[in-house]
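These are the structures, in structure tokens.
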Structure I
Amino acid sequence: MSISVTVNGDTRTVAENSTVADIVSDVTGHSPDDDQVGVAVAHDSAVVPRSRWATTVLDEGAEIEIITAMQGG
């Protein structure tokens, strides 16, 4: 079964019971356990601490914003 979520303004279909960690991995191509990944995530306008990414399950219609840090100025 699958659900629809919005990630950075784009609608995506993901597996039911997908987590924030799954989406971060899919979008960034990095393991969410990689402390070197400069990423912040908001789920329905609330910041999700990295410690809760693996346990925050997405529901139908969830809105996710993933912000990645970039080097430079």
Structure II
Amino acid sequence: MEHININEPIKNLIEKHPIIKDIMLDLGFKHIVDPMMLNTVGRFMTIKLGAKKHKLELEAVKEKFLEKGFILEDTNE
């Protein structure tokens, strides 16, 4: 299992783990596949902020990532 900080920018996470783009897309983050959006908004948008913006329960997001082998951690708590 890989540990992921939910406060790290999505762009950085996808550069390290490209499969995260597919996970995010499955969760409804449709703009994640647009390179321009990823290179602009993705530089400051985090999983935590994105989940809040899309009105997703953080626990549901954590479950989806866990299914794919990632443990989400909030290192700012």
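Throughout, read-outs are computed from the coordinates displayed, never taken from laboratory work. Note that the coordinates shown come from a computational prediction; the quantities given were computed from them, not determined experimentally. Cβ atoms are built from the backbone, for glycine too; each structure is taken alone.
Given that distance in nm of label points 7 Å out along Cα→Cβ at positions 12 and 28, derived from a single structure, equals 2.7, which label among I, II identifies that structure?
That value comes from structure II.
Determine which structure produced the value -13000 for helix-only ellipticity at 222 nm (-39500 (n - 2.57) for each DSSP H run of 4 or more, over all residues; to 500), calculated from the coordinates; the candidates are I, II.
II
Of the structures labelled I, II, which one yields 48 when relative contact order in percent (Cα under 8 Å, 6 or more apart) is computed from its coordinates?
Only structure II yields this read-out.
Which of I, II yields 40, 22, 22 for Cα extents along the principal axes in Å, as computed?
Derived from the structure labelled I.
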